[in-house]
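A short reminder: the numbers here are calculations on the coordinates, not readings from a lab. Here the structure is a predicted model, which means the values were calculated and not measured. Cβ atoms are built from the backbone, for glycine too; each structure is taken alone.
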Structure 1
Amino acid sequence: MGNNDTAVVLVHGLGGFARMGIPPLAVDYFNGLPPRFEGLPVYFPALPRNGPIARCGEELARFLQTIPQHTIGLIGHSMGGLDARYVAAHLDPERRIRQVVTIATPHRGSPVARLMNTGSSLHARFFRRALNPAMRELIPENMAAFNAATPNRPDVTYRSWACVRPEGEVFPLFRGWSRLIAHEEGENDTQVSRASASWGRFEGTLRADHLEVVGWNTYWTSGATGRPFDHAGFFTGLVRELLG
């Protein structure tokens, strides 16, 4: 499968990791995906879990320098899509990056980030301590400044998918976030709205929540609601397409 001179790099989001734990109990952020692509030029770098976009972008750019393929397609989940955009715009002098694909990425920020950065609840204080300074960047006003400073490159194809689950289909712990975003921005995946996730060529909406789309199902399995989302099939098809 694919072109030997093309690599695909999957970039995790805020609070993420490449692999965590000790085999055989280790888990992958992109749950179950690395074994599917063994022997192929598909990579899963580990970036700072709560680093700002510039820092994560620098780490990602250093990682890209270690892979031998000449052309690269980046697939970013959540904040990983912002890291991918940053590298394409600012840290790719050899113009190796040809595609940036984002999935459930808060390109225009998220009301949840504002709530977690300004709220006084134990919940908000915990997330501020665990996920800043990165989460602070996801306040919508801060993302407007990021977007102005990070233009799309004309020689890169930008594509995006959004995720949506109605409030009643998500784990109860996340329903307050879903309600908040729905009030301000409309349909969402509990953390990012469909409007915020749209960037470049919008490819469509996946019936999945923010964690489910990368293989972490947090609620009841249901044929009626299509849960869990077939993340393995989705990513396999996408990687095959990027590899050519």
Structure 2
Amino acid sequence: MTGVNHDNATPKQVDDRGLRNLLMRVLTALVLIPVAIGVAYAGGWWWFGLVTLISIGLFIEWRMIVGAHRMGWVALGVVYAAAALAASVIVRLDAVWGFSALMFVLLIVWMTDIGGYFAGRGIGGPKLWPSVSPKKTWAGAIGGWVLSLGVAGGFAAYGIGQLIPLLLLATALTVVSQLGDLFESAVKRQFGVKDSSHIIPGHGGLLDRLDGYVFAVVAAALIGVLRGGADGVGRGLMVW
């Protein structure tokens, strides 16, 4: 039987696995991120079609995790996937500000993940919530937050929104994104599952990759609706 016994792996074998996983994550991101940005820019039916397919995939993975006969959990999965779909569509709907608002949310989520990954591994330290997600650290959470502030600063520097409101919005969305990550980890732990699937090389499943995005985009949609109405969510998010 080939392969490495994870329990008896040497430090070098652990490092090699970590390097391979990081390389796979980077290569996958280099493929998927331009596709996501391109479809988000196109908007309309292209964006609606993509997020519909993704939401269906989220629900399928959710049902695989919780089982088909736990109706309460299945119903929660329907709400989860439907909220992701509705929020993704409504944030992009604004013809003037929709793309900027959606990119702001996406970049916050991506930077939260990147900052969390590298700060968590590079600094380590106290765990964020060890009973739910043993690998996540406070250093990672702070690293993700710092990079999200950089996103806000970049948007403001290019004249897309004002600095202070965007910094506050970035802080709120990075916190919500990390809560989404912890929520998905708690669900998987509840049912004894490590990855929601293996559909995305280096990342696991759609739920594993998009857990933070779902929470962040729903929060963004709610903020945008409260400030700009259902047809002005993008403006409600970006113009203060």
Structure 3
Amino acid sequence: MNQTIIYEQPLNERIRTFLRLEFLFAQATHHLHQSSQWDSRSTLAGMLDILSIFGRTDLKTEVLKELERSAAILTRLKANQGIDQAHLQSILSDLETVSAKLHKTSGPVGADLKKHEFLSSIQQRSAIPGGTCDFDLPAYHFWLQQPAQERTRDLASWLGRFEAIAEAIQLILKLIRQSATLKAVTAQNGFFQKTLDPSHPCQLVRVAVDRAVPYYAEISGGRHRFTVRFMESGKVDGHTRQATCDIAFELGCCAL
């Protein structure tokens, strides 16, 4: 088991959206090949959340812009003699490959699913607590009674619409995370604050904490600064409190 817990905080809206999608893709994929009806429900719920996010903005354009920006920045590093040129070229090739896949997808991602009557009915009822139970959606109930192999086939087909953009988002976040090395720092009395350079905006704050530390990291921030507070979980009385002792942790300010 990993000896540390990683906490992440996005510092702009684009990375915030990418992290949410990464989480939803992981959730849907985890349950996809499980056989129970509850796994099928979890996969479909994750996919409908993904579809909802894509309905609010032109994410395909956003992702392509981020891929192009990353490629331009990394290309400029070719002139640096201290760079592993083979590794750099491998990353640039990966960026080119995922960009090409995304360009090949026609129209907005998942556009056909937004017009899918079966999925739309489930999405509408999902806003109601318990709204997707059997008597509310008999068509959904019927689908859940089908063999696991058929349900998995349908779910894989629907999720397949997002495969290219999921791969692109995964690569973007990987490069951002790898852009900074975690360094040892200390939160005095459970509090740490850092001022940022607005001319080189940090995209993602990463905090690594030893699992033995009985506090969790609460990160907040924006373009100019961020703070890390270490808090008690409040499991006993329900109240959270900031730690009063010094806490050592590792910090990464990621910007590509």
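The value -15500 for helix-only ellipticity at 222 nm (-39500 (n - 2.57) for each DSSP H run of 4 or more, over all residues; to 500) was derived from one model only; which of 1, 2, 3 is it? All intermediate terms of the calculation are to be shown ahead of the outcome.
Details: 1: -10000; 2: -26500; 3: -15500.
This value belongs to structure 3.
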> Here relative contact order in percent (Cα under 8 Å, 6 or more apart) was calculated and came to 20; which of the structures 1, 2, 3 was it taken from?
Replying inline: 1
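Once percent of Cα pairs over 33 Å apart is calculated for all of 1, 2, 3, which comes out largest? Don't jump to the answer; show the numbers that get you there.
Numbers: 1: 13; 2: 18; 3: 36.
Once percent of Cα pairs over 33 Å apart is tallied for 1, 2, 3, the winner is 3.
Work out FRET efficiency 1/(1 + (r/R0)^6) of positions 77 and 117 (r between Cβ atoms, R0 = 25 Å, to 0.05) for each of structures 1, 2, 3, then name the structure with the largest result.
Numbers: 1: 0.70; 2: 0.40; 3: 0.00.
Largest calculated value belongs to 1.
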